[in-house]
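Scrolling down, you'll hit the structures one after another.
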Structure 1
Amino acid sequence: MENTQTTSAGAGAAEAAAADHPEVQTSAGRVRGRWRETTAPGSGPRGNLRSAAFLGIPFAEAPVGELRFAAPVPKAPWQGVFDAAAFGPTAQRGDPGVTLIPEPSVPGESTLNVNVYTPSPEPATGAGLPVLVYIHGGGYFAGSPASPWYDGRNFTRDGVVTVTLSYRLGFDGFGWIQDAPSNRGVRDWLLALEWVQQNIAAFGGDPARVTISGQSAGGGAVMTLLGMEKAQHLFHGVYAISGALADVSAARSEEFGRRLAAELGVAPTRAGIGALSEERILEVQKKLTAFDGGDMGDIVENGLPLGPSVDGDLILRPTPESFREGVGSDKPLVLGATDDEFTMATADAGKAMALVPKGMLLGKLGVPKEARAPYLAANADVVAKGKARLAGRVLTDRMFRVAILRIVADRGAAPTWVYRFSWPSGHFGFAEHCLDVPFFFDGLDGPAMEPLAGPNPPQALADEVHAAAVAFIADGDPGWARYGAAKIARVYDTPSREEADAYASVRPLLATGR
């Protein structure tokens, strides 16, 4: 165990320490946190509101040695007090720079841990406070729960106990191995959520009011969990931010696992792959998943080969099919995306696209011929901004926004709310991938904000987005109309508004099935 364990020395010393270092008894042992200030909306630190942070609490044994490619094993009890003062080790080894979110890597073996933020680090006398569990993104191969952007201090300020969790990434978490459990990263999510069910009441939270949330791959993760029969008892609502479902087919997952093993020159078994260093496997993983600048349409259509797979065990069928069968229909869902998630990927390609006819450009991006003219007409405002912006919008629609409309349709009458995040970054001039995350956490005072949002992003909009999230976590309703027959969505901008059929510009793709 990387963190330090200590024992108390006398009742007086323990009482003094508790004033600054609150302690909580968990199922595996006692943990010691730290009090920290929260942030008042629109101002600086407010000393009279504090958040207790308990960082790096292990919920499972370190996934190394014989446990490396195994299902996660609950953490064995420890003696003394676990000093939860610093983030635990992360599965990410070095920031690959795939997003603008600062997501530090922390070295060490015990990579399966949770961070808990609470305004009331003691067992609740009544029902307890509502709980948010956040799963980070990163394409299922990157990301870190140690990001300062995922700090739960301002959710706790508003009466929400907040948990962020780690999970195995890339091949270790999701790669097919002949004699290993499938979907090991998904099993990590499940065990972390079981830890929350067993322990969150000790931190002042209500295990009967748990909302799961995440962004990008994390948004895909919570959608995957919403469609899993075996996960239904672990949460009560879902808030999916720019969710990217994987639903990798069993055949594709196995094909990639065999290809990686062949590249490594070993058998596709735990013994064969486990004999190699983590660094060597990461090296080959990067090689086999690198994009060579070819057919973007294929990437959009098929996604990456590492992510939750339809294994017939945990994930019985593709998630949309589960929704159509009614799985998760009793749980409220909020989902949405930014308007230009992937426009950053094409923003500098205007000159290269200058001589490419718009119809041909759409074809290269996988838009069927019959949908091209209707799509261009429905997106005339984007077309006017040039082909680079058009290409970025197509990628955004195909990877994120079409899925939103399909999920809403698949869920039928289930309680579902939809939003669009449209406020254009002061740096990029459009609402790019990850832009909405600091608004959700009310963390515009965090580090590395200007490269993503530009100078002086609107605090009033962060207040609005965050307050809606708090309302949903607390009461199961974000405060605007359900999607329903009128197709109402909340459009976050300055000013924000409710809009009927706010995703109308996407419909030409939906009508063709693409």
Structure 2
Amino acid sequence: MPNMPGMSGGEHHHHDDAPLSTEKLGQVHFPVSCAAKSQAPFERGIALLHSFGYTLAEQQFESIAESDPTCAMAHWGVAMSQFHELWGRPDAEALKTGASEMMKAREIAAKTKITPREQAYIGALSDFYRLAPESFQKGADAYAMGMSKLHAAYPDDTEGAAFYALSLLADVAPNDTSLTNERHALVILKPLFEKNPDHPGLAHYIIHTCDTPALAGEGLEAAKVYAKIAPSSPHALHMPSHIFSRLGMWQDSISSNLASVAASEKDEAEHMPGVAHQMHADEFLVYAYLQTGQDEKARELTYQMRSIGEHIAALPGHDDMKDSGAYFDNELRVIYNMEMHDWKTLAALQVDPGKPHGDRFSEFDIYWGWAVAAGHLHDSKLAAQALVKYDEALAWMKKSPYADDVDGAQIRRNEIVGWQAFVVGLPEAAIAAMSKAAAQQDKLGQGEVDIPAREMLGDLLLSLGRPEQALAEYKLALKLSPNRLNGLLSAGATAEATGDTALARSYYEQVARNTENGAHTSRPAVAHAVQFGVDHPEVAVK
């Protein structure tokens, strides 16, 4: 793919000032000891990194390295584009590329005059690539420590502060539920964002920091403006929906992701990287459509994902998330049918034959789906098969680069165990396993496109004829995951069954508001909720 043109402007400049581009990526300031002609393109690369436009950033830094052989920091930039800090670990090829580029950066730095600040950036990232092949965690620890020292030495370096905050998020162990690093990151990011309201990294990293139920409200202001800061980035257009989804702001999530899809399609039309971001936006779109009762839109997009993924995988050149189509396809088929309570279709799902991103990683959704379907169909054979297959995939994970994800995968394993115990007539064991899953999820946080474990516990308790206990779980689930349609419907139905008409009406009224009185869904439960409000108008809930 051709390199993008550089941009003109001073050290403090907006990235929409370029005469050759209408690109808008926000405002950054990163002086480097390179040729003057490299300054603006370098800052474009930094802005792309801040919005996780890794492929474009890599191309930009490679172009600088080629045109300006004495620019050590260009090689640092290429190495940074290999380290996708919040997306997953670099594979062997990325680690090799990163280490090679950092060696070049150090060699050039030894021959040319660069600032101590630039030396600090090179030192921190060199430590990561030195240690990560043996232990990713040691590499992440060392990088975060190096960025901490850089931030302490250069407190006025906004880019250093932003990258340091990101390093803190990347350095959170999978089983760390303390939110210590997240709160530390917010202390750095929020005051800087007030002073630099056009900075893409500060807004972006606040959103990621707050992408958990306990902190979601603190990320709302950044979510409202990030898309305006960097509208040329498909990822920046999508990211606000992480907060909108956490807060149950479904229409805002839909608008955000439709804009992201449009930007990805524009990138494809212009033969630019960024196309594959569409799949992540579509993932969130399906989920938001389901929560607003737009079931046909959700169905169509769900069953288009396989062809979308195959199309993107076949496009020439590299792209962010390019090989993730099978993962999104498997996930969405499970989520869609689970949300629609189509247990027979859910039970019959098979793993996408395409190569999933991360080998067997995407199989987990299918086996989890089988178990939930088995519970509702009272199919003990399928429940047992689901656990066997899930454990096979879990054994693979323990030996894979994703070994640190095992703790999170245990949540769904306990849900599988719970449904299996239920179908073989062991109610207390079923409740114990499902309660354990809920407690684990409370600590580790719910996935972005997921079914709350406490909502599932409520479903189990309701199936066991314990509506009062079920209602308590639905209430808690709705606090942690507001405005979920099935959560509202289940809470309303359970309140109705226990004789609490006012409470049932409050949940049903919210269902009616969220779904435009069921205008786009044929779900009987939604129709019942809307009719319940009609039949009980005497104390309408405002």
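In this comparison of 1, 2, the computed figure 1, 7, 13, 16, 16, 17, 15, 10, 4, 1, 0 for P(r) over Cα pairs in 5 Å bins from 0, in percent, for residues 304-495 alone is attributed to 1. Between structures 1, 2, the calculation of FRET efficiency 1/(1 + (r/R0)^6) of positions 24 and 256 (r between Cβ atoms, R0 = 41 Å, to 0.05) yields its largest number for 2. One of 1, 2 was used to compute distance in nm of label points 7 Å out along Cα→Cβ at positions 104 and 216, and the answer was 1.9. Which one was it? Only one of 1, 2 returns 1.9 for distance in nm of label points 7 Å out along Cα→Cβ at positions 104 and 216, namely 1.
Out of 1, 2, choose the structure whose coordinates give helix-only ellipticity at 222 nm (-39500 (n - 2.57) for each DSSP H run of 4 or more, over all residues; to 500) equal to -9000 when calculated. For helix-only ellipticity at 222 nm (-39500 (n - 2.57) for each DSSP H run of 4 or more, over all residues; to 500), the value -9000 is produced by structure 1.
Here distance in nm of label points 7 Å out along Cα→Cβ at positions 136 and 464 was derived from just one of the structures 1, 2, and that gives 3.0; the source is 1. Structures 1, 2 were shown, and FRET efficiency 1/(1 + (r/R0)^6) of positions 264 and 480 (r between Cβ atoms, R0 = 25 Å, to 0.05) at 0.25 was computed from 2.
From which structure (1, 2) was distance in nm of label points 7 Å out along Cα→Cβ at positions 168 and 488 calculated, if the value obtained is 4.5? Label of the originating structure: 1.
Please compute FRET efficiency 1/(1 + (r/R0)^6) of positions 232 and 424 (r between Cβ atoms, R0 = 41 Å, to 0.05) for structures 1, 2 and give me the label with the greatest value. If we compare FRET efficiency 1/(1 + (r/R0)^6) of positions 232 and 424 (r between Cβ atoms, R0 = 41 Å, to 0.05) over 1, 2, the biggest value is for 1. Each of structures 1, 2 was scored by relative contact order in percent (Cα under 8 Å, 6 or more apart); the highest score is held by 1.
A short reminder: the numbers here are calculations on the coordinates, not readings from a lab. What you see is a predicted model, and the numbers here were worked out from it, not measured in a lab. Cβ atoms are built from the backbone, for glycine too; each structure is taken alone.
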